[in-house]
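What follows draws every value from the coordinates through simple rules; no lab data is involved. Because the structure is predicted, anything quoted here is derived from the model rather than measured. Cβ atoms are built from the backbone, for glycine too; each structure is taken alone.
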Structure 1
Amino acid sequence: ALRAGAPPTEEMNFSNLDANQVSSVVEIPKVQLRSFMTESTRRLLAESAGITELEWDAEMSQVTLSGTVVQVEKAEELLKRAITHCKWGVSEAKVQGLLAQEPCISAKLLLSPMVPGLRQGSFSLGGDKLHVVLGSDASNDLPIKGAVISRIHARFELVPHRGALYIIDLSTNGTFLNGVRLPAKASGKVACFHGDEVVFPESTT
């Protein structure tokens, strides 16, 4: 019963509660799918982008993201960035690192030679020292000799706000990360993680 003088009430309609929810499908390369299709990926996308639902389709090698427009766009951006960088080698740890984007103010870069004659390099990055340069010139942080090694061949660069270490090819003859050639002549930088293999053409001491 209505109390005298009370404002009239209307029946509430919840049929449009999900009207602002959208979905989007992102294709995952089959070679990367196993490393992406984990509970860690689901958790990180929920934490970083706030998406309400994530559904994997292993047969179609794709994922469906659901949430608000802003949430889905953010999740798409994170996923596509991770997919791009994983063209140069993929692992669950790399996927998680790319999706988390936790700030990192310092990092230890250890370069372990895989062929005789190359020197090991160990560098602390952070503060005013955010990059390490490799090449044939003696003034580089780590000189590398070789008939086709450029004077300034490649650069490792720490980007603290992204929590990532990148490698940039500056050479004429190329630099390879996990067997795949990096974008040529500083046209792009690729994230690298523990265990990644960097190969320079015919390098020696």
Structure 2
Amino acid sequence: MLGLIILVGLLQSWSIALSILCFCLISAVMTMGANIQWGYAGLINFGIMGYTALGGLAAVLVSVPPVREAWQAGGMNMILCIFIIAAIVYGIKFILKKYKKSNKRTYGITFVIIAGLILLRLISSPAIESIEAVSPATTGFLGGIGFPIIFSWIVGAFLAGALAYVIGKIALGLRADYLAIATLLISEIVIAVIKHEDWLARGVKNVIGLKR
């Protein structure tokens, strides 16, 4: 394999050879992780692609400079939405801890979720439209923090660890097919959010000027 990569570098381009080598290393790391989980622990985890997607998201959030016009258009509203999501989660946990299983607890959780989603919709929709309208051909998203891309390794690890914690809390008590379905679902949710929320990292569009 190494000989073929060197041959590509000599006959075509060392940039192409380096790209192939990077993909090989990424695939090797993913294979090692799958082998530890499936081979040694016996846990069927299809959430690996979600972790990979978060690694790609980390590269954008870390290395791309912030788009000031987009932040002025709706950045603060999106930060407010993050606090609202945290408040929804805290409210649900508070109700679960405060009240025993009853209709009152069910109605309370339902009210918190519905009210929170309506509030999120009212705040986020205008902000997203404003952000994505800022030079949609080149930006149309909030950008990142403008750090060297090497820091994306650390950020990507933290994001993947946070997702693994969520998956563990939700699905680790499941076994066999149920664990596989749960991890696949969570992974697809993460990928769908990254693909369709253009304000976050341009979705499926190219991010121009991303350093290697």
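Annotations for the structure displayed:
- When Rg and Dmax of the Cα atoms in Å, for residues 48-151 alone is computed for each of 1, 2, the one that comes out at 19.6, 55 is 1.
- FRET efficiency 1/(1 + (r/R0)^6) of positions 56 and 168 (r between Cβ atoms, R0 = 35 Å, to 0.05) - highest-scoring structure of 1, 2: 2
- Structure from which 93, 42, 26 was derived, Cα extents along the principal axes in Å, options 1, 2: 1
- Highest-scoring label, criterion being relative contact order in percent (Cα under 8 Å, 6 or more apart), among 1, 2: 2
- If helix-only ellipticity at 222 nm (-39500 (n - 2.57) for each DSSP H run of 4 or more, over all residues; to 500) is computed and equals -23500, the structure in 1, 2: 2
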